[in-house]
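Bear in mind that the values in this text are calculations on the coordinates, not laboratory data. Being a predicted model, the structure only gives us computed values, none of them experimental.
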Structure 1
Amino acid sequence: DQIEQGVMRPESAKLSPYAHLLTQCVGLEDSPTPQILDGEAACGDQYLLCTDGLVGMVDDVRVAEVLESDAPLEALIAEANEAGGQDNITATLVRYG
């Protein structure tokens, strides 16, 4: 939320003492507000939905590289665990086309 509001840069967010706090979740009294992006999917596009247990341990450049492999989810989860696996990891990948 603070990144979207311009209060914090993405590089600073990972180092913040509040990085582990949830701003939305399913199951509380208030319903979460979904983030909806509008655009066109093109053949070959990939959409990775994952928790911070993955992106907190594997940087964005490496994630993009591994997404080109034959078994990217298994490889990404293995890399996150090898890097210390400090949190639960959940991931799903949608490939279009």
Structure 2
Amino acid sequence: MENCLIESLSIGANITSTIVGTYEGKIYKVEYHIKTNERWEAVVLEINCLYSKQVQIIKFAGDGRGNWTHNGKKAEQFNGCIDVDIPLTPFYEYPPHLET
């Protein structure tokens, strides 16, 4: 189950969501925050995961041109990426149509 909130701004969007479910008989909780620029390109990604009493926190920052840092260090394996796909959510399967 997911609760996703989208705040549309003139400079982009803020997306916050909480997903809860079960996997292999254990409850999980995933919270994520995505910030985009006005072209719907991701510039911030934060994911907090709780599963089997273990917490994992992932933080990425981008410049909207495909350059990323992960927890403050360059993340060259993601060079060129401008969007985010989180398999647990259908949210990014349907980005808004942008008029040019």
Structure 3
Amino acid sequence: MIDRAYFDRSGATEGDPKVYLYALSDCEHCRAGMAYLDAHRIPYRYVYVDQLPPEVRINFKKEVGRRFYRNLLFPMLELPNGELLFGFEEPIWREKLDLPSL
């Protein structure tokens, strides 16, 4: 969806990324999602969509709409199978990331 060259590596984890996070730089829910991934030591890379060049942002929004038939809702978590989770909902992330229940 977005060239992986735009993504930054999380500072809290090492290894190849398991997931990719699409976030906004001033989004509280995005920060909560990143903290969740860090706390569970899930390797990820992230991109702040609002800091991308305008044409990249526009193309990203169009592609999400075309592929998933919906508007953007941040954060978005891209799983290894290509599934995209919209918004930070801890129970859904826990299930999809195969993390143990609390």
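A value of 0 for helix-only ellipticity at 222 nm (-39500 (n - 2.57) for each DSSP H run of 4 or more, over all residues; to 500), calculated from one of 1, 2, 3, originates in structure 2. Structures 1, 2, 3 were shown, and percent of Cα pairs over 15 Å apart at 64 was computed from 2.
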